[in-house]
1. One of I, II was used to compute distance in nm of label points 7 Å out along Cα→Cβ at positions 64 and 96, and the answer was 2.1. Which one was it?
2. Suppose FRET efficiency 1/(1 + (r/R0)^6) of positions 112 and 264 (r between Cβ atoms, R0 = 41 Å, to 0.05) works out to 0.10; of I, II, which structure was it derived from?
3. Suppose mean count of other Cβ atoms within 10 Å over residues 104-111 works out to 18.8; of I, II, which structure was it derived from?
4. Starting from the value 79, 42, 37: which structure in I, II was Cα extents along the principal axes in Å calculated from?
5. Can you rank I, II by distance in nm of label points 7 Å out along Cα→Cβ at positions 56 and 176 and just name the one with the largest value?
6. If Kirkwood radius over Cα pairs in Å, for residues 24-183 alone comes out at 17.2 when worked out from the coordinates, which of I, II was used?
7. For which of the structures I, II does the calculation of distance in nm of label points 7 Å out along Cα→Cβ at positions 144 and 256 return 4.0?
8. Compute distance in nm of label points 7 Å out along Cα→Cβ at positions 136 and 288 for each of I, II and report the one that scores greatest.
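No lab work stands behind these numbers, since they all come straight from the coordinates. What you see is a predicted model, and the numbers here were worked out from it, not measured in a lab. Cβ atoms are built from the backbone, for glycine too; each structure is taken alone.
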Structure I
Amino acid sequence: MKPIIETFNLKKQFGPYTAVNNISLTINKGEVFALLGPNGAGKTTFLSMLCTILRPTSGTALINGFDISRESAQVRRSIGIVFQDPSVDTDMTSRENLQMHANLYSVPVSEQEERIKQVLELVGLSGRADDFMYTYSGGMRRRLEIARGLLHYPRVLFLDEPTIGLDPRSREHIWDYIRNLRKREDMTIILTTHYMEEADRLCDRIAIIDQGTIVALDTPSVLKQEVGGDIITIRSDKSQVLSDLLIQDNIAGHVSYHNDEIKISVQDANFQFPGIVEYAVNAGIRIDHVTITKPDMNDVFIHYTGKELYHGETPERTGRIAMMKRRRAR
């Protein structure tokens, strides 16, 4: 299958700071593809270059066969964009917002009424078409922004943090609309997110981006399999000391320490855990609490970046987060 998006060593610098560092990837038609990473990782900058909002420092990309640097007008006609920050006019009705957007994107006048009706139905807002936007909830406004991005029949829809700031119920609704979009509109959807569950449940493939670089890219299931069969989480009176010792003596699998917890990726926790307990006892360290779980996307993120990805408006928190990955580096 021919990719609908291809990037070739795409790079963006702001002075001495490199926001996106030589990213090359392909995205196939019909995929729901996520860029997963914390604020400041380079997600929005990468998206902005693909949308022709920012010019690359070097490298390029093809969107629907058009070069983002040399054929920006054709690229813009091929894409729809839903920005992270709200951009609807609250003093207009949803129908008026869509009418204005249809004119801006040169949707034929003869098709505008029917297309507006279609996209309002798609996002469940037909009954509120003539209500002013200031009467809408945050989730409803987000749905209208998605509808607006679909008006001109784009081949690719970019969603920048589509559910940020929404309550869990509204987030679930947006996820349902995104799933339906792919089916009904035969569309490729690219989203940036820092919500682990969003990436895991929605997307065919996930690219983990950290400090402007793609550090892992695959399906959610494969990424979780690569971390290991089980995750052992340990709390101890000397968690960091135990973490250092486990790595130093190569006792367990991939070991990480953060927030006073040790996370150990192993293939078979039932087989390996007794040896870990014995090792801790011999070292004079008391284990206070243990859980054994299957890897989730948070474990994947920690495995590849050495950081925990926090939910919320500012997912990167201050504080001491140490990550030991010596075994994998050997």
Structure II
Amino acid sequence: MMNYDMDFIQPETRCDWPVSTLTKKVWYVQLDLMKQLDAVCTRHQLKWFPMWGTLLGAVRHQGFIPWDDDVDIVMPREDYERFLSVCASEIAYPYFLQTTLSDEECFYMWVSLRNSETTGNRASCLTKRQNNGIGIDIMPLDGCESIPILYKISRFPVRIVSVLANTYANDFNRGNIARVLRRILRFTGFDYKKAYVWAEKRNRTFTGDKYCKVAFRAHADPLTKVIERDMWDKADFQEVVRMPFENITVPVPCGYDHILTQIYGNYMEFPPLDKRQGKHDVIFDPDTPYREYCKRLKTEADLTSSLAGKIE
């Protein structure tokens, strides 16, 4: 069980948004994971950066966005690969580096650093043989073309493969087409782990030295998404600025203003109250190891009812 700072986990109101003790405990676990990541990267001189809502939180709130529920990290590909290679000797229980290859029934095009003495994942994951501890997501930055249509074309094969692998391995998409495709893929024995290896091998060929833009090439963007928002100038990540983030500091990219403006527009403006909510249906229990929590959940009905415990 986490040794909480009791002052930190007290409920409060931030930006007119109630932050519960449960939320504070989840944040405390995620902050501890970021400290573990930062310690490893400091020892090995690796770059990492908060991204998307986590970067926005660092700049606008000096911590978590009060209504957010996850942590997104990016690393330049060379640092990302080095991080994966040193984790076997650097990460010990209760911490676990979850990858598609290190966990039995897991598929993501990124890795997650998780705390095995906690519970925090989507409802559909809790019946699977995988680590369901609270985690932070870590994604590689690869080079990308400066012209959006060329970037879309070059990443299309990986997007198709990752969609097939995600449909096979996960139950996030429950639409009729996804259900039919999932049955076909599982009947034919689609090897999603080999698909992951192929996709990562292809992504590694887009080395940053060949491009002036970088991106997380496996981003699962919908057709309606403006892809230019997630194509960033490599120069914006060349230098690091340390900023406060709750009770720690994080290494923010020097071009954070350019990046956040590109993603969010006027990023210092708060969304209306009815738009302030977490992005995922995640069940959180920071005081219960996921193995113990998942043993109690035997049916889909149990999982559905447990959503009452997710962060609102």
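1. It must be structure II, since only it matches.
2. I
3. Computing mean count of other Cβ atoms within 10 Å over residues 104-111 on every structure in I, II gives 18.8 only for II.
4. Source structure for this number: I.
5. I
6. Considering all the candidates, the number was obtained from II.
7. I
8. Biggest value here belongs to I.
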